[in-house]
1. Using the calculated result 0.70 for FRET efficiency 1/(1 + (r/R0)^6) of positions 62 and 134 (r between Cβ atoms, R0 = 41 Å, to 0.05), pick out the matching structure from I, II.
2. For which of the structures I, II does the calculation of relative contact order in percent (Cα under 8 Å, 6 or more apart) return 31?
3. Computing log10 I(q)/I(0) by the Debye sum over Cα atoms at q = 0.08, 0.11, 0.15 Å⁻¹ gives -0.24, -0.46, -0.87 for which of I, II?
4. Consider the structures I, II: one of them gives 15.0, 44 for Rg and Dmax of the Cα atoms in Å, for residues 70-117 alone as calculated from the coordinates. Say which.
5. Taking helix-only ellipticity at 222 nm (-39500 (n - 2.57) for each DSSP H run of 4 or more, over all residues; to 500) from the coordinates of each of I, II, which one would give -8500?
6. Out of I, II, which one gives 0.9 for distance in nm of label points 7 Å out along Cα→Cβ at positions 30 and 158 as computed from the coordinates?
Structure I
Amino acid sequence: MELLKRAGEFHGDICGGIVMGTKLAIYGMETMGMTPGEKDKRLIVFTEIDRCISDAILSVTRTSLGKKSLKPMGYGKFAATFVNIDTGEAIRVIDLGANKKDMEEEEDETVEELIERIAKTPAEDLFEIQKVSVKIDKNDLPGKPLEIATCANCGEVVMDGKHHLLGGRAYCTSCFSGSYYKILDE
């Protein structure tokens, strides 16, 4: 319950995604032989959805974007992959409840009832574990940047090998293939 409370505080409240994400993260870490709630420098976690469940996973695993140990993938799926970077062992944990076609019975459930139900249900009944292989580029590992380049077009610095080469010159992604933002003229 302490990890659920911590996840709820980080997220701002305890909702269904926080409850399931907390249980998923605990199950994933325990399966990997790691201690839930404690930072483990061997762990990298890929989350597949940008919803509440990812906040719970971040909180329980103590991974972070800034330390390069949390990798959001944006697939829109209730799943996460846990990788031990020392051994290369990796598992993908899928929330079976989120993948059920008939979820009507749980729609009227209160958060308190959900917490109680999830607490009583064995993790094996809530989640599926897949053994997977994950190739992680050396630039995506935690630690100091290995490659730094300056964009030939905008002059901004690009770290971690995220630049693109064209004609022997480095370009940031925004200049190379477009951006999510547009700079407005003043």
Structure II
Amino acid sequence: MGSHWYPIEEADDSFLTAAPLRHARSVDVPFSAEETWAALTGDGVSSWTRGMRRLTWTSPRPFGVGTTREVAMSGNFTLRERFYRWDEGRRKTFTGVAGTRAIFRRLVEDYVVEPTPEGARFSWRWAAELRAPWRYFSYPLDLLAFAPTGRSHIDGLPGYLARQAARPGTAPSDSRPEGQ
């Protein structure tokens, strides 16, 4: 039995500053920008992000503008995303396009990886607008689900990279892309 998909209105960069729900967070990691980018486009993302059960890239590599993926979250919710920006090794931005529940009206997520003298900085922005009736519960949903998921996604990256580097014979960038 297939899932029903509810469309999400595509949005762009202007939504990152205009959305009713917004989060931004950065973390410095003691790994190169290349290793950090590889982790964010590899198969480990769901292993350190709270509430994320599985991430599946639905486009072939090499990735670029138009790349798609599906993210299965706790609570039997799956989100389809399409990247409208892909600056390899530096920045990628997606908009939500559909979900298995009619929660989001619009959704955008932006990732930026920059080299620093000590490694790299990963900066993340998330913006969303919920549909009725969910929007009437925006504050508790944000407090209990969206904000903690975002924090775990950003704050969990350094630990993931350290665990990958500690594996004998591997480096953080050795992780294979999801689905390959």
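Values in this text are rule-based calculations from the coordinates and carry no lab data. Here the structure is a predicted model, which is why all the values come from computation and not from measurement. Cβ atoms are built from the backbone, for glycine too; each structure is taken alone.
1. Working: I: 1.00; II: 0.70.
Considering all the candidates, the number was obtained from II.
2. Numbers: I: 16; II: 31.
Structure of origin is II.
3. Working: I: -0.33, -0.58, -0.90; II: -0.24, -0.46, -0.87.
Checking each candidate, the match is II.
4. Working: I: 15.0, 44; II: 13.2, 44.
Traced to structure I.
5. Working: I: -8500; II: -5000.
Clearly, the read-out refers to I.
6. Numbers: I: 4.4; II: 0.9.
Source structure: II.
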